[in-house]
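Presented below are the structures under discussion, each in the form of structure tokens.
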Structure P
Amino acid sequence: MQVDAFYSTTCNECKRIFSTEVPARRCSGCKLVSYCSRDHQKLNWSRHKELCRRAQLVLSQTGKENVFQAVGNSKNWWDVRIKAMFLVERTGVGPLLPYHREVFIFPDACRVCYATYPILLKPCPVCHTVTYCSDEHRLSDYQSHVRVCSALKFGMEVDISIVTSSFELTSLPSNTLAIQDTRPNLPANMEEFIVAYFTKTDNRVATVLLSEILTCVTTLMHTIEKSGDYFARPKLTLHILGPKQLEYSLFETLEILFHLYNCLKHLEIVFIGPECPPYPQNISLCAECLASRTATVDVRSSMMYHDYLSCSDSSVPDLIIAFNCGLHEFEGDISDTWIDSIPSFMSFCNTLIVLTSYNKLEAAKDMKRVLSVEQPPYIPRVIIECEENPFRGLRPHREWEHNTDSVFYLNNVISVIETCPP
């Protein structure tokens, strides 16, 4: 559950956007957050004081004007932010709250030169999510920023709606997903799927949050539709690799497969990964599905995929799925947890390997790693290669690792490989 979201251009308490009429009042202690009034600063103190006191300790120890200067010289702005966060974190007991970490990940800094306090910064007048130290820098960044400005603006709208209105969508709303006698055509994209099967709403925030609940199951359906006769099989076995919180939605949404694929009578789902949360042991099914269909769940926490396959009770998958997997991220590093599991993807014939990524660059690196497995027992055939996923989540998320004004979407890019006989 998202408790808060930090935007340097809004009041740290009420999320009101600063303007000429509502000037920012920066916290004189930490120099990291601002408020619209003294009253709101007092109101926010109980939640802000832990971060503020830690940051003040760093400033007093280093004699710097802000915590980013305390890090020292570095040409990598990402490194500066992370080092500043850890520097502040180490002054107290225990880690900072996720919301406090956002203060360092998305700080009040010029988008071009990364200048911070005490430089006076001006926000983009359209999205109010990025800031600049001068009009010259804002104009020089225009071509880069304009591509994502509207998405950032909407992402901010979603974040603030959740925080200020306590708006949360954690389960499926009313829908018309009755069991079908014949297989209907899958709508072309996420927007059309929601319109076809869910109660119409003019609330854009509700729609994008619903899309993040649906993106995993609709991505599976998109894969099935593109990959031969899988939709006609009476049983499907799914291996979900490296699951985290996003995959939790499958416990409520996998029933959709039963409703739209009348031939499907049994689902076997295995969740495997070292960071696997404490999932339920049952898929939510309606009374009609409970009477005529079955679904079994096997959760293998703290286990790598290749270790699972060595177990005597492991199953043979029809689909191996890794959502937003980042297979390439730690390649060559001692912390790489995929190194022994990726060759295992090729252990079965006529199995679909489904990979999603946040962007095409990551997707290409993930695909390259899978396709470079040496002497696989079965031949990989690419069905979908690094294509934009029409069933991605619709909520723009701020990119935290690279450029602070870019965005990403859950399951944004999809690749599908089928293992074939040699």
Structure Q
Amino acid sequence: MSIKQRFSQKLNDLQIDTTSAKIVVAVSAGPDSMALLDLLYHSLANPQSQLIVAHVNHQLRPGSDEELQVVQHYATDKGLVVENYDWPVAEHPKTGVEASARIMRYQFMHRLQKKWQASYVMTAHHGDDVAETILLKLIRSGDAQEMASLSEKREFYEGELIRPLLNFSKQQLLTYLVNQQIDYVTDETNATDFTMRNRIRHHVIPKMSDETNHLIENSQRYQQSVTKLTQAQTQLFQLVTTLTQVTAKLYRGKIKDFTKIPKTNWSDYVSYLTMQAFSDKVFLSEQQVKQLKHILTETGRLTLTRDVELLVKENQFFLAHKQPQIESQMIQLNQPVHILGQVYLLSETKKVTGFKFVATFDVPLNEPLYLGLTPNQPVLLSDSRHQKVKKVFAKAGVPTVLKGYYLSIYGSDIYWIQNIYHYNSLAQQSRKLNLFVAK
């Protein structure tokens, strides 16, 4: 079977509409993307109306203008639309250029997807890229979720991101270009050992290829297996989790979540929770896993990272992310207050345009009020008695050490604690206020 036939079969397997759907194809002028462009041209019913050729001039090295010329020459010859974007030099970061460039490219693809109402965005990642990526992720983290990063098909905003060349090797694509007499540009930096990917490509992959003729197929099979396993685990975690956000940097869940998961998966579940809550990756050491099993059956706290802690009390657990210390601010009626990235407003009215209701509580007349993290002050009860703040937290089942995560409104006493307490006065010498947060 020829490479064109194999490619057409792959599009069919991926259930790609080749008759009328619009496709944004990322083309750098390198051999991989030029091969993808030509294969698509010969596989679509109406390529002139279906294909949008997307090119990015990164302006990172001399010769980038030549790449655009090669792309435009091919597109003009075939009657295809070219969309070019010059990445402004002023937007180039001092570090992390590769990652920033990747984000920029996908943002550009998304803009084109919306502009042309394209069903698909396609990139030219191939089988060698899969093997290289597996080794890269193994070196950098060993995270199974990252191992599955190069999938053939996934959602991409209003459409799908397709990588139809993952079953093809680099050499097969190069041979195809030679046979079809298609011009392409070779990036000279790919011949250096400057990046880790290049070092793996030049020195590791060839050694692995010497050991087997099935490196591409095996890499693809491995990645697909890992993807299925991680997706199944994620679906399990989604089914059992009771994690809910309590404050900006604090989440709460129920211990019974863990009882529904095998103990061997507890550390993975904690990693899943921290990623969901704070977008922080957590990899537990053997010692941390032992501590986790202990506190989940007893009580206590476990430091997960420099910024994240897990606390267990009775039948609940808390995930807390270190937050900056803030100064309390005086809060006056109908005057917005900015705190912890939110805008709060106190009012006697029941509705405020542009704001969402948070709580109702009473406060004594003519007393200055402050909004801030919960201080060590007495809490005023409805019968005018006072109670220590730690008892109020204990009654709510929240460890006292977490009081610094909860906003409160207070004067001489505390009248409201976020998600825990609100003062409901039985006396006449008080006024009822409503707290709102900007939508």
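What follows draws every value from the coordinates through simple rules; no lab data is involved. Because the structure is predicted, anything quoted here is derived from the model rather than measured. Cβ atoms are built from the backbone, for glycine too; each structure is taken alone.
Between P, Q, which one scores greatest on distance in nm of label points 7 Å out along Cα→Cβ at positions 69 and 141?
Details: P: 2.0; Q: 4.1.
Looking at the calculated values, the largest one is Q.
Work out which structure the value 59 belongs to, where percent of Cα pairs over 15 Å apart, for residues 117-180 alone was derived from one of P, Q. Please report the intermediate quantities before stating the final value.
Numbers: P: 66; Q: 59.
This value belongs to structure Q.
Of the structures P, Q, report the one carrying the highest value of mean count of other Cβ atoms within 10 Å over residues 277-284. Mind showing how you got there, number by number?
Values: P: 13.0; Q: 15.8.
Largest one: structure Q.
Where does the value 27.2 come from, among P, Q, when mean projected area of the Cα convex hull in nm² is the thing being computed? Walk me through the intermediate numbers first.
Values: P: 22.9; Q: 27.2.
Label of the source structure: Q.
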